[in-house]
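What follows is a set of structures for review.
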Structure 1
Amino acid sequence: MWPMADDFARAPELNSPLVAGLSARFRWSSVEPQPGQYHWEALDAARDRAAASKKRLMVRVTAGMNSPAWVYERGCRKITFPPEDTNFLKAGTQSAMPVPWDDPYLAAWEQFLQALGRHIRDWPGLYCVQMTGGGFIGEMHLPKKSASAIVQWEAAGINDDKLISMWQRIIRAYDKAMPSGVGLALDLGQPFNKSQATPAVFAWARDNYRGRVWFQQNGLNERVTAEGQYARMLRGAAETTTVGYQMLGGGKFLDKDTGDRRKCFERAVGDHCKYVEVYREDLRDPKWQAAVEYLAEGLRRNAETAPIRP
């Protein structure tokens, strides 16, 4: 399992034998605040912290609403959305993201991925790189709750063809830029209302990048069932590649949204996952210790079963 962290100096969870590695998250706007000016210090700190604990590292740099302001100066259109579109904004605030299929945005993102790939190319212990860039944070989701966001997306010409082509371009860019032998994880989600882009992108990546592209879903909670769309997709993909989950919620949302962790972990093990991103609060909470031990053992057993290669 992988505790998710933004603060690496204080990560006592990495000392636990139940923990396999560190899931480290960064914002594109912080790493490249100006075009071509890269601040790698935070990524290097995560690398060093994981290495000091003899653990592996998962890296996620998010674009979307965490894109630098300069991308708009290059001709990227902007979508603004209110707090109700996401749990990550405080009341009274408004955020924005570029239209992710606009060519100036994708060109800038591809250039950043090339720089990121060069920087991490020889990192020991790098487990996987999470593929972002087409959603508003790390997953494939776009803001779609508010009427104002929906109107803007429709005015921008959103459709499944654009979404599929965009994600295919992003996946190709990651495959080209990132070190060989490192998994590239796609966080499955529905981009827009009634969209069928996700199953199409999933099938394309599964068939064209077997073993290289991994799949996960970032909403593991006690209500997830074997009949759910994403659970079925993960179990099917596990025959040829690595699959995983990230817990739903985080912080104050964990108990409300995620529920019984043992039930969550049973679902992850049953769906043949080989890793789960777990929030640090759960690793620190004594009431979930037995559930965490169960998960660690289940993931260990799953990891011993190699996927069937074509």
Structure 2
Amino acid sequence: MTRDEAVGQLLKTQSFRPLEALPWVAALAAYFLLPQYLQLGTDILETILFALSLDLILGYTGITTLGHPAYYGFGAYTAGLLADNGWHEPLTGLLIAALGAALLGAITGAIMLRTKELALLMLGLAVTLSLGELANRLNWLTHGDDGLGFDIAPIFGQFSFDMYGKTAFLYALAVLFLAWLLVRKIVNAPFGRTLVGIRQNPARMQAIGVNVWRRKLAAFTIAAGLAGLAGGLQAQTHQFASLDVFSLELAGTVIVVLVVGGPGRLYGAFIGAPIYMIAQDSLSKDDPVFWLFWLGLFVVAMVLFFRGGALGLTDKFRKKAVLF
């Protein structure tokens, strides 16, 4: 491929396609047509943002970690503690939560990314559990097991968080849209292409002059900041932060969401989160005792029969359509 062809291909990937409007049209349609499910919809949007942050390091860079909830939880408690101590303005509080999580990601990532495989998994797990235990021990600050409740001021001083979840839904949608624009720009830029190269063959990327460790650390820091953004958003829309944000269950859930949707595809989070969370909500209502069994069975079926997740399945149908 010549240089001009490479530039043309890059510009093509960066240009917006009509199909990319589908998630946002669907979200706005849900806002007007399904007002009774706005709280669930807000949770889905926040999960998409969290999964999108993990996809940047897991799907694109190939960094497997169980420590991502550490930055999600740090963002949640940062936003909560700011509000609990008088900083009720949501936008600046959310920005501080994201920047704090990114800083934490840079510090911990500088150590963790010097390891790989099992050691990397264990270090991520240790960071998450340590922060959870720290939040529990600092009872005078975080209220420990009781959780941290707080008030959030109206957005721009005009839009209050109402009991029906309308403001929270639109707030989460706007934050997710801006984060998506950022991630889309990153993965379609040369930096994002090098991340894919690092995932596929780090030794070769090192040989052609790419500083693999620095690229991984940069991606890890950005992903940690986005996870903190998701955590802060979740805390603000619920006006509550609890120790559950540091749970291993959350670490497993966000990975499952990516597996269901399709990792390394940018839109896997947008498909996986609604499928998983709607299935979870429906199954828990239909079978309150054994719903986890059915949910696990659904995930196993997705892994065994739909390699590449839901997006991989759509690719197969599209190829068959072309053949016929």
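No value in this document is a laboratory result; all are computed from the given coordinates. Everything numeric in this text was worked out from a predicted model, so none of it was measured. Cβ atoms are built from the backbone, for glycine too; each structure is taken alone.
Cα extents along the principal axes in Å was computed and gave 59, 46, 42; which structure, 1, 2, did it come from? For Cα extents along the principal axes in Å, the value 59, 46, 42 is produced by structure 2. Largest in FRET efficiency 1/(1 + (r/R0)^6) of positions 145 and 265 (r between Cβ atoms, R0 = 41 Å, to 0.05) among the labelled structures 1, 2 is structure 1. Quick check on the output: -11000 is helix-only ellipticity at 222 nm (-39500 (n - 2.57) for each DSSP H run of 4 or more, over all residues; to 500), derived from one of 1, 2. Which one produced it? Answer by label: 1. Could you figure out which one of 1, 2 the value 16 for relative contact order in percent (Cα under 8 Å, 6 or more apart) was computed from? Computing relative contact order in percent (Cα under 8 Å, 6 or more apart) on every structure in 1, 2 gives 16 only for 1.
Could you figure out which one of 1, 2 the value 17.0 for mean count of other Cβ atoms within 10 Å over residues 129-136 was computed from? Of the options listed, only 2 reproduces it.
For which of the structures 1, 2 does the calculation of volume of the Cα convex hull per residue in Å³, for residues 137-200 alone return 193?
So the calculation was done on 2.
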